Structure 1
Amino acid sequence: MNQPIGILIGYKKHTNLIEEFKKAKELKLSSCQLCMWDVSMLEDDTYANEVKEAMESTDFSVSAIWVGWSGPKEWNFTSGPATIGLVPVAYRYERMKELIKASDFAEKVGVKRIITHVGFIPENPDHPDFVGTVSALRFVISYMKGKGQYFLFETGQETPVTMLRTIQAIGLDNIGINFDTANLILYGKANTLDALDVFGQYVMETHIKDGHYPTDGLSLGKEVPAGEGKANLPAVIKKLSALGFGGTYTIEREISGEEQIRDIIRARDLLLQLMENKKSIRT
């Protein structure tokens, strides 16, 4: 049986979710991760009810809530460490509270997985920001555990070993990874395929994406259509299968318009081909 293929859908206050879900179904996609950056929506039952209504009326599922946070965020190597995720101490407490709200929102809509970027986690386990981030995450993830939920790190700003070390330091069993197949490359942190040797057992969800390594030392690498970068998706899909991955292949393409739709279709077809090849090898 093939893994389900989904899509990342941005959810804002004026998003017509029913239409977005219908469009995804027309592309023969079976689910989505719902990406929410407007944290004010998390406390308003209007939006939780809207999500439930959209799922019920379209028979379309939400595999995870991808939640952002308030405050500044710069996706680069210069200001990124001071602005992204829970690592920056100036924003950590407020973002902890927002993740708690995301847990409550997810409970209302019946979703068990919450994903976010934690940030540029220090490699040194004695660094105050490592210790503080672990403590903050342990509190938040314990709260989610009480609701039967899982917290998923999205790969990107940290090396695979640092992510593994952080998971082990938190010490809870409701932790997983949203494995973005491009981010480790875009941030210059690791080879995507080899990263699975480090933390593959924790992968519960994915972002199927592709890209190239950074070339100037200040900015992230360039995202490209699936199959055109360094992610080595055929080998990654094969290794995920060997690891017993049971989640969704969720396609992400960080552009907009008709080109985005074309690239999503190409990624879908590539995934279907890779999964068919995998079945042929087994039989």
Structure 2
Amino acid sequence: MSEIDYQRILTSIHRRLGSEGATEEDVRSGDVAAYIPELACVNPDQFGMSLQCLDGSVHSVGDADVPFSVQSIAKVPALLLALTIDPDEVWERMDVEPSGNAFNSLFQLEYEQGVPRNPLINAGALVLCDVLISALKRPLEELYAFVHALSGDMSVSWNERVARSERASSHRNAALVNLMKSFGNIHNEPDEVLDLYVRLCAMEMTCTQLACTFGLLANEGRTLHDGKALAPGVMVQRVNAVMQTCGFYDEAGEFAFRVGLPGKSGVGGGIVAIHPRYYSVAVWSPRLNERGNSFLGMRALELLTAEIGHTIF
């Protein structure tokens, strides 16, 4: 795929879906994640997209360099860090199956006796935070230091306003972590776990930063910015597999069917996807569909792989 003109493809997608020159009737479909008050303030008409190839070339359009709240996308770096610490503990405390239910389902967690279906739903990420708190002296600082190593960008941080807004409305997440505590699957204090979790989800990045950060999942565990090996190949394979089957909650099958790449979404409107051995790509559009995934982001990535004519399948 070395002869593909990625910039031309992204420019074409932007013209078709971006806020300027949009041609599709449904371009304004969906709503922002207003249940997190700070996210309700985001301009819903922004659109950015960035693709980074393994040779280091970067192709971007629109609002690709505007920071936004990545939300659940940040669960993937947390998973990678936890796996570098103790992979056996991670997989002993959670499963790797698609949820088939809402990402914050209490019913499913109760039925499965406090064991999350996978690490990319809220309950799974809360367990990841618990693992990090137990293993690290300064879990928040060391988590973000790991993200800096992945992205090559020391400026990546969290938005404290978003974190506070999310913490104030975290009643269901509080119920999840306390339910797991009752089953013995949370080892630290629930409030401490929640505090780390909201500062994980409040991570702010641009599409360009995200594409670079996730590049190691396309590059056999080596970062795109400096080539350092931060994850062994088998770990990368398993994380990619989890993203393929669980990265979009109960819309993972739809994403696999239409886009054909492993990926992860967040209710901030971002989506990251990777094509192993070729590229990583991030897209951002804040309006969400009824399942909590970016409406235009899903469409943009479907157009991308259709134009390239190549998916992992």
Structure 3
Amino acid sequence: MSSEQHAITSAEYIRHHLTNWTYGKFPDGHWGFAHDAAQAKSMGFMAIHVDTMLWSIATGLLFLFFFHQAARKATAGIPGGLQNFVEWVCEFIDTNVRGSFTARNDLVAPMALTIFMWVFLMNFMDLLPVDWIPLIAGQVGEHAYNMDPHHVFMKIVPSTDPNATFGMSLAIFALMIVYSFKNKGVAGFFAELTLHPFSSKNTLLQIIFVPINFVLEFVSLIAKPLSLSLRLYGNMYAGEMIFILIALMFGGGFIMQLAGGLLQWGWAVFHILIITLQAFIFMTLAIVYMDMAHQVPHEQH
């Protein structure tokens, strides 16, 4: 914990580390950065989480840079470490796409690769010590802009922000809807929502089943982006919270610091599995949803 954070309570420390750097419109009409969580909340829906935007774009560019470097320096001879890694990742993604996607669409494999690497890199930011970058941001704000360091916020894990996870899941959901209309047609898409799971050859019964089917299938459809986003957000937010709670131990005596160091190391090792698993699950579900959008009932063939 940094020196200025010894003067604040544990609750204030946690609140500070869980508050996004927010830019938006204040109730009085002027635009600016929020100085606390209450001001950020008052900005409403149109407020921008600048740190989420910053770090998600940065990790995306990092992914593009390293994969572009690997492609540019690729050789048929003895490959280097970066080429080996990129080839292994591409082979891993290709195997998963072939196993989960039964149709043919050249978009799916690049989409799966982008999702896996991007989500993994965003999650990986959680392994950086929780105080390092917020401390640097606070010092920059204090010396360059004469701001109270405690009013400078910097969350560096975009996947702990539901705005980021919902944004990604809604993009996948939009692709799913577009390809559902493209492959099944408008009639076929709405037939899936109204004629399943209950059906009957009796016309009257089928008419009764239509609204029931629609409610069940519509809820199932809407649940896809919700579950996709909330699963990633919930797991990463919980992981970040544990790192913050462990960091509080460093404000105690030597025994607490030693215990905190051991706990931090142990949780970081375990968290490597979590961040990888969450990226894999997000990618796999995206592939499965795209496969569902390409599945056309036999009667439509």
- When mean count of other Cβ atoms within 10 Å over residues 81-88 is calculated for each of the structures 1, 2, 3, which structure yields the highest value? 1
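Using distance in nm of label points 7 Å out along Cα→Cβ at positions 17 and 249 as the calculated read-out, with 2.7 as its value, let me know the right label among 1, 2, 3. Please list the in-between numbers first.
Details: 1: 2.7; 2: 1.9; 3: 1.2.
Source structure: 1.
We did not get these values from a lab; they are worked out from the coordinates using the rules stated. Since this is a predicted model, take the numbers as computed values, not measurements. Cβ atoms are built from the backbone, for glycine too; each structure is taken alone.
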